1. Could you tell me which structure in 1, 2 was used to calculate relative contact order in percent (Cα under 8 Å, 6 or more apart) as 9?
2. Given that Rg/Rh (Cα atoms, Kirkwood Rh), derived from a single structure, equals 0.96, which label among 1, 2 identifies that structure?
3. Upon calculation of distance in nm of label points 7 Å out along Cα→Cβ at positions 98 and 434 from the atomic coordinates, which of the structures 1, 2 produces 1.6?
4. One of 1, 2 was used to calculate mean count of other Cβ atoms within 10 Å over residues 170-177, giving 24.9; which?
5. Comparing distance in nm of label points 7 Å out along Cα→Cβ at positions 90 and 194 across 1, 2, which structure shows the greatest value?
6. For which of 1, 2 does helix-only ellipticity at 222 nm (-39500 (n - 2.57) for each DSSP H run of 4 or more, over all residues; to 500), calculated from the coordinates, equal -8000?
Structure 1
Amino acid sequence: MTPITRRAFLQAGSFAVATLAMPTLIPARVLGQAAPSRIIQIGVIGCGRIASSMEIPGILKVPDQARIVALCDLDAKRLAVARQHVESAYARGTVPAAPVKTFASYRDMLRDAAIDAVMICVPDHWHALCALECALAGKDIWLQKPFSQTIHEGRILAEVVRRNGLVLQVGSQQRSSAQFRTGCELVRNGRIGRIARVEVGFGKDKDGGRKEEMPVPANLDYDTWLGPTPLAYYTEDRVHNQDTAKIADRPGWIQMEPYGWGMITNWGAHHLDIVQWGLGTEDRGPLEVSGTCQWMDRGLWNAHREFDLLYTYPGDIKVSVCHRYPNGVRFIGDEGWIFVSRGAARVTASDPAMPATTLKALDASDPKLLSAPLGANAVRLHVSGNHVTDWLHAIRGRTSAATSAEIGHRSTSVCTLGHLCMKTGKSLKWDWKSERTDNEEANRLLVCPERGAFSIPKILKAANLQITV
């Protein structure tokens, strides 16, 4: 049994009267993570485009399962907008809600023992560092993709999550879409024979971004926003739009190193995750990668534009990733092909345009490949009708969600390898066991970025943890 302290016992008693008027809001620290019928208390870190358009609405739709009780953002204006939105939504509901707490620092938020789980919706260069500190605080985690930026920080995060027995769901929501699960199940069960090739397509970014230096807005903690990346002058297009009416606009950092690697970790993190799922390589990855790209060279942004990568997987399976293909994943076997995509759906309205296609969201070289039922002993994949509620169910049941930390790390590693190939201009062989390439220039880019206190190694040392990567 988990021992219950006197303070926890008194806290539990103080909630007894409240339950007569409203659903239970007892923290997991009081009743234990597996407590039945408990409303999970959520803290959201980052109130930008993805949080406002997807993650926060996802929790607001299930007030009987989870409640947003705290919000955090380095931009005070965005934080105020998010708080007003959440409190207004709850005020229109049927379940009484306390005011939402707000924090400028997620470290202050993590000291709140009433928060059971966190949703991390920060820029990519903050993913691993923020998630690591949440894991060390014992919070279950929803982490926007990509899982991390560097492979070392991804391995460290996955290991800490594993050691602490936490539930982590990566925001790779395609795993909760029926067409992706169906397509991958058919491929895994040999419906199209031996897989020889996979073609992965998604759109490309374009040049842009204003270069002129601007004064740092008083409402933005810009030094902390930079985090572990080098110091750089402030300009709005390096960060995000300061007009709160345009929070849903595509932020500049997403196509600017060292904050984001561009489309290879943006849409690539979704589609290459499906490749891993369909090939059954979720716990490993490719053997090598080669390819070329074109870099942005007009404006502030500096990620890749066009790209053409070729991964080799065990069994000499070739995975071609190129901006010219239709948006989606096509598995090609010696008995036909199966294509899966989101159809016309986009992540947000500000996503880059994708190549036109007449293919359906789930399509095949022969419709019969999709209609014939699988046998009783067929391989079955994780069933989830909704990515957010899948995470909440995993928290209550202490089970794995659709995208665990290890799965997220391995899928993101495939994207990062593509970035390393483009960055070095070299073909790379990959040892998925040691998580190293055959190129020392690429290996130097595997490590965790650091700047002052924004350092994963320093955080591990302070926590008296030693993880070898």
Structure 2
Amino acid sequence: MDRAHKKRMETIRLVVTETIMVVAVVFTVILLTFIAMGYNLNKNGELGQSGLVQIRSLPTGATITIDGDTILAKTNTSRLLSAGEHTIKLTRDGYDSWEKTVVSESGRLLKMEYARLFYQNRTPEQAAEIDGGVQFFVSAPNRDYVIVVLKDNNKWAYYDLRGDGTVRTELDITDIMKDLTPVEITWDQNSDKVLVKTLHKNETEWLVINVKNVKSSVNLTKEFAMNFSDVQFATDNGDKLYALENGNLRAIATNEKTVSQVMASDVKKYAFANSDLIYLTNSRKLSLYQDNSDDISLAEFTEADGLINIEMSEYIGQKYLTMTVGRTMKVYRGSYPTEDDKLSEMELVLDREIGFEPASLKEYTEGEILMARDNRNIVVYNAEANSSTGFELSGDDFFMVDDYLVGTIADGRLIVCDFDGTNKRDITSANSNAFITKNGKWLYYLNKKDNKTALTREKIID
């Protein structure tokens, strides 16, 4: 073999080797890219894309079992799951277990950030003794504070529950609450003020009480000499409110002590989210309020349609319009219409017959959850998973224990479940609504014993 031929063969081998290496590198990069995007082979040998599931728990460090197989990682973690149903179970020594069947979708992120495990060896302890019967026990939205209102007097106790202690402050509201009986209390989102609906000789008066500075509180009814029938905080800090006055919708600015001109008339119900506002008239017409132009007609209903409830919300930049029409729940998503009778331009993501006529419709957890309920019946739409479910409470009362836990009192026992009715658990003996503090360590509720009421707590995370 001459030198020229030998050189040609070496060149060919070099080219072939480099070509194979390049192809292998390209194939590896493509393969890793597909794996990173969640693609894999299913049981039938077909290529499919997985979904990513974020699994978080309180407390963290829980063992994760998926479809019966225990994985190495513990909470909090993320996991690729093939498209379809999967059963996820969380366990940790000393705690109860948590389990849920979820649906993983190709190329989609599913957030499971609400799993709560309760410490099993809990001991109830008295945080404070309350002298007298309790009329209201209302926790702040951030669950750092709670107000306790006694019956038959104007003594209000304000408890600071941050950290591991319980600090009590008595609110001196004698002057502003003189001769008034509170019938409803609502916190603002910043947990600084409460809106109080009161009665005086069968007449309704509305007050805004600043729990951090009681002297700056105001009686809205007397301040503006108007007969308000429905008032709601319109901003997180409570400085702006919406109010109905003889069917006229108005805005109230407490800092400037001003009330707006009529925004809409003949109003029966209204709902809002940030700067968006809708209202339902007594003639059953639903409209979108426009500040500087004519309002936009969204829909019209007849008496045959039954009871109408409306709600607006936002979740991860998406706008939602939810309504219950008789026994049907509808959820629309997307930009609100800019022309009359164009509600169909929004995406109808839920149109469900729910089997009962809800008395209320409300959004929770910053728009992630929408609940329609009547007595013990609840239907939930979850914006994160774009899914709905229905369930029934075992007790007559209803409250949120934290952002995702629903609570009820049945036969003197506190029963909790996830917002979709799963993971139902009998927690403890209680005589009131209950809530978990913001730091996740303590469960607070009221207990009665020997004609006395105690503010009681249990440590739920060791």
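1. 2
2. Going through each structure in turn, the value belongs to 1.
3. Answer for the origin of the read-out: 2.
4. Structure 1 accounts for this read-out.
5. Sorting by distance in nm of label points 7 Å out along Cα→Cβ at positions 90 and 194 in descending order puts 1 first.
6. 1
Values quoted throughout were computed directly from the atomic coordinates according to the rules given, and no laboratory measurement underlies them. What you are looking at is a predicted structure, and each value in this text was computed from that prediction instead of being measured. Cβ atoms are built from the backbone, for glycine too; each structure is taken alone.
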